Structure 1
Amino acid sequence: MEIHGQYDKKFESIVDSFEKQFELGLDIGSSLAVTCEGEMVVDVWAGSRNKAESLPWEEDTIVNVFSSTKNATSLSAYVLADRGQLDFSAPVAKYWPEFAQNGKENILVSHIMSHSSGLPGWDSPVSGQDLYDHDKVAALLEEQEPWWEPGTALGYHAISIGNLMGEIIKRISGKTVGNFFREEIAEPLDIDFHIGLDDKHHSRVAEIHQGIESNPEDMFELEEGSVMQKVMTNGIIAAPDALTAEWRRAEIPAAGGHGNGRSIAESMALMANSGTYKGKRIFSDQLIKFALEEQIRGNDLVLVEPLRWGIGFALPIDNASWMGFLDEGACFWAGWGGSMSIADTTKRISFGYTPCLMEEGAIGSARSQNLVKALANQISKL
């Protein structure tokens, strides 16, 4: 497999692991990037950008990254916090008064950003098409009761977190998340990441697809009436949705982002480098502590994995996935199918990986394990 791009020889082991995934048949096309101290030290891509393997993955190829989008939404919230416009410890109703109904008056912004608000999904039926209408699905969340006492349990807000944070960001800034991220982060830093993709970019989007066709609910044994069952069978997405122009255009702040390894690594370089990248300060270094302060840990009621969350980002924990390879000081999240978005705030490293062949598992499997292990081994040598 020919690897395109460039990398610092000190980080060759990560590139070797990247290449190995193709040899193992775990990858057919993807991009991977690493920054260190704010400098791009790995920027590589290889393989094909479509299922038929007839189109090469190019330098500017982008792909839907599903839940790695959540980190871009969190970065947008951090910008507002830096400006004093958003207080993570404040009730959501401070910014969204109508939210304070049906037992939600004490839900804090930090509860939403740590997946502990009790609103991981919808009571009312929500279709895939409904997700394209932010106002509609946000209003449904506004009206419903939390499924547990906020802050007492952890349940992955797979899609709902995007509408919850999206509404807060819109109430404060007057902008949708997609426009806010573009104007305040992506354009100033020349980062090729999009929440809501203009039609002019559609021709360079890789064809994300599954080796084994399944939907999120197929990955779990769903107990009727459980939190997992309610989340995974209502208001959820199917992988083929990501191939449609409608999905690409939509601003879905929890799962609809498009980018590549480079743009994810550049976005997360803000976390790795105290809020500054390319010589531009986007938010204060004082805010990084909020990402690293544990808000909640426990067995996630949706993903059925032990997880830890700071504000807006997951934290290292020993579980069945790759998260135990990372040291304290790291913050991250990943996307369905295998995209990964990681920052190490101690070693000032950021990492982005975006494939078009989706791997099994909600938060990764063998390919993710291999790549993050290589990253962790390299970080330990710095």
Structure 2
Amino acid sequence: MSDWEQPAENTLDSLAHGITNCDGIELDLRMTADGELVIHHDAKVSVKNDLIANRNPYVESWDLAELEEFGFCSLRGLLEDKRVLDQWQYNGKMVCLELKRPHPNSPLGGGYFNTNGITKILSQMIEKSSSLLDEYEIPKSNTVFYAFHNGMHKSVKDSKCQYHWAELLPVVPRFGPGKMKRMMAYPQYLVTPFARLINKHKSRGAAMVPCAIEYFQPFYNRLLIGRSVGLSGRRLEYFKKCQTGMPVYVWPAKEKYEFRLLNSGITGLTDNLDPNFTWYDDGHPRWRFPATQPLDNEQLNQMANIEYENHNDLLKEFSLNVPTWSEADHSRRNEITKMWYQKWNWSQPTSTSQTSDSAPPWQAVRLIGHRGSGKTPRPVIK
């Protein structure tokens, strides 16, 4: 295979590569000074310092056109790209839209104690996003909004959101470096075992459970006050008992955990979508389309028994000959759905009559590209 150069995170090229090379993408949205939606993770514009000069560095103080000049992409720009739109509309690819809260010192931040204001801003972002998604006829069956905000359920209600949604818990603060934010959220994590986490989401009406890899990672999962879950043995059985078909999305799906996450019924957000990464260190070939080009039992057995020397030939054969979900006939979709139901303890059978022609069931386990093709170094735009 040829060398692959990873595009900068959350850029159009990164998002197009991600949605083409796995089951979907995750991206970050912020509001601009002129009320548009730009795809950008950090609170401050992620370019070289000399390009910002004496300007206010926070994204919300810049107009969309200025950010596009740097190379950042708007939500509308993403929807106008045929590579992305076709996958999202017709091929059942999932898109997770994380709504970013403005930094307390940004023009929309409102200071450090502005919970109600943030709820209102997120509601506006949902309204603007939903209007665009409806304009481009994006299916509701494979789109979700979420945010690190305890009032997300209020934002959803106020915006009359018709799309799937969830809250990111524990909530990290709106300020500080990434590592510091995670450290500040750790006390919440320690007193929120997985059973409590999933019950919080269910009680608020969320459609899924996004959570950190620490819930499944040895050492960290044993620090929790309460019973822990994991990827093997009794902890995996307890996870399945808690989950009962509720989709669980985990970040980061590190390479050494990715296969076990997917095989345990957990969607993984990956930072590695290098097409040359085709074999896990623990001895399994990597299939990047578990939901949108799903393998049946016989094909999964072939994958489980293939030797390293032959795995690329098998992956190529499957890529060419296995039908995507949108191409599969009713019989195959029904067969795959029943297999998933039995394997992952879904609470009730999901027949193909409950799914769309283009998208697999909402509970389907996916591999998702984090920020498109994965997180990249700072500044994002060199």
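When percent of Cα pairs over 40 Å apart is computed for each of 1, 2, the one that comes out at 7 is 1. Set 1, 2, criterion distance in nm of label points 7 Å out along Cα→Cβ at positions 27 and 59: the highest-scoring structure is 1.
Could you figure out which one of 1, 2 the value 0.25 for FRET efficiency 1/(1 + (r/R0)^6) of positions 11 and 107 (r between Cβ atoms, R0 = 35 Å, to 0.05) was computed from? Corresponding structure: 1.
Out of 1, 2, which one gives 0.95 for FRET efficiency 1/(1 + (r/R0)^6) of positions 187 and 331 (r between Cβ atoms, R0 = 41 Å, to 0.05) as computed from the coordinates? Source structure: 1.
Could you tell me which structure in 1, 2 was used to calculate helix-only ellipticity at 222 nm (-39500 (n - 2.57) for each DSSP H run of 4 or more, over all residues; to 500) as -7500?
1
No lab work stands behind these numbers, since they all come straight from the coordinates. Because the structure is a prediction, the values reported are computed rather than measured. Cβ atoms are built from the backbone, for glycine too; each structure is taken alone.
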